[in-house]
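As C-alpha cells, here come the structures.
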Structure P
Amino acid sequence: MYEKLKKAFIELSEEAGILDSEINITARRLTPKEAIGETERQDFPLLHGKESLIQADFRGALGQAFTDMPRDFNGKIREILDFNFDNNGERALFIATLNAVMRFLGKTERTIHCKNESPELCSQEIVKNIIEKHGEKICVGIVGFQPAIIDHFSKTISPENIRITDLDKENIGKEKYGVVVWDGHTMAEEIFKVCDVILATGSTIANNSLGELTDLSEKYGKPIYFYGTTVAGPASILNLNRLCFKAS
C-alpha cells in the first residue's frame, strides 16, 4: 500500500516539478485546542494525549495526520520519500506531507480537521449518510474509538447493533455508550464477519492497518467507509469511500 502511495506521490511531484524543490516542508504537532478547538464532548482521544495531530505546510497548503508517535520535521519532499515507513512516526509525516502537497495541487480536499461544534455535526452527518445508504436495520462496525460517532449511532440504531474495535488498552473491554470495545489486534476479522457495514478511522493509514481492512472488506463483501482528514490524499489515490463533512 505504501509503495503505491509513494509511487503516486513521486509521479505527482515530478509532474509538478517540485520533487527537488528548495521549498521546505514543515511538520509540527498541534495542541488539542489548535486541532479540535473547544468541544463540549471531552472524551475525544486527542484531548487526552492518546493521539496527536501533526500538520505539514507546503506553500501555504496544509495537510494533517493523526499519530501516536508525533515527530517534528523540516526538510524537502525527497527526504520524506526516503523514509522506510517502518514506524508510525515516519508514516504520519509522509501522510501529512502527501495531504499538503495534494491539497496544493488540487488533487484532494478537506485536509484540515474540523473544530468546536463541527466534529459533533460531522458525526451526525456520517450516521445519516450510512443510514440513508444501508438502512436502519444494520449492524455497524466502528474501527477506532470516536465517541461522537459511536454515541450518535447508539441513539439511532441502538447499541445492540454496533461493534467497536480499538487499539487503546484503556478502552479495550470497557463499555462505551452501551457497547463493549473489542481488541483491534485480535478482533479485526471478527468485526467484518458479524457486521453489515464498516466505518473506520482514516488514521489506520498512518498505523499501517488500512490495507488489512480493505482486504477484509473484499474478502467478506462488506462495504467500508473511512472518515477524517488523515486519509484525504490516500483516499483520492486509492479510490476509497471517505466521509468527512465539516473539515476545511
Structure Q
Amino acid sequence: MGRLAGRTAVVTGASRGIGRAIALRLAADGADVAVHYGGSESAANETVARIEKAGGHAFAVRAELGTAGDVDTLFTGLERGLAGRPLDILVNNAAALPAGPIETDTPEQFDHLFAVNVKAPFFIIQRALPLLRDGGRIITLTSVATRVALPGQTSFAMGKGALETMTLTLASALGTRGITVNAVAPGATKTDVNVPVFEAPGIEEFLTGQTALNRLGRAEDVADAVAFLASDDGRWITGQVLDASGGLHLGVRS
C-alpha cells in the first residue's frame, strides 16, 4: 500500500502540466484525488483515466477560478466526490499566466491574475478548513519569481509573494490542529502546457545555463517535492517555501 493510502486530496489545475503530475504522483502514493480543472474537461478526464489505469482512484471537479461563485462550485463537486469523507491534502496549483511588463499590464489583467492566483487559493483554504482533517496538509505552488527580479512578470511575482506570506501566517494559525502549510516554488519547468515558451531561439539553452543542475525542470520534479510535503515524512515542516527549481539563478556558474 502507498504511503498516502486511505487519504484524500484535491489538486487545483490538475488537468495538465505540473498539476497533472502532482495528481498522478499523489494517486500513485495511494491517495484518492479530486482532479480540478477550469476549462478542458477532456484533459481532466485523461488525468483521471491515467490514475485509474494505474490502479488509483480519482474524480474530476470543474470550477472556473477567478469568476463569481468559483469556490462554491468547486466545493459542491468536491464534497459530492468525497461522499462524506474528510479531506487530507489540499494542493493549490492552478494559476493564471504572467502578464506584463508594467508598461503593458492593464487593470483588467491585474485583477484577473490576482483573482485566480491569490484570492482563489485563500478562499479555497478558508472553505476547506471544516473539511480538512487534523494533521492535514496544505501545499501551494509559488515561483522562483519571488526571489529573483523578473521585470516581465512583476504582477505575477507580486501574487506569488502574497501566497508565500499567506503560507507563513497560516502555518502559525493552523499548527495547533497539526496541519502543515507549505509552498513549493518551481523554476524553469518544461511541461506539455508551456512548450511554446521554450521554443524561442536560445531560451532553453540560456535557462539551462542559469540552473545549477544544468537542465530544465520537469513536472515530475515538482510533483515529487509536493508528495514529500504531503507525506508523513513532511510532518515536521511547516511555514516553509521549498525551492524546486534545480538551483535556478543561484549565481554565476563557474
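Every read-out reported here was derived from the displayed coordinates using simple, explicitly stated rules and does not represent laboratory data. The structure displayed is predicted, hence computed values, not measured ones. Cβ atoms are built from the backbone, for glycine too; each structure is taken alone.
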Taking mean count of other Cβ atoms within 10 Å over residues 184-191 as the criterion, which structure among P, Q has the greatest value? Q
Once distance in nm of label points 7 Å out along Cα→Cβ at positions 168 and 200 is calculated for all of P, Q, which comes out largest? Q
Looking at distance in nm of label points 7 Å out along Cα→Cβ at positions 64 and 88, point out which structure of P, Q has the largest value. Q
From P, Q, which structure was semi-axes √(5λ) of the Cα gyration tensor in Å = 30, 19, 16 calculated on? P
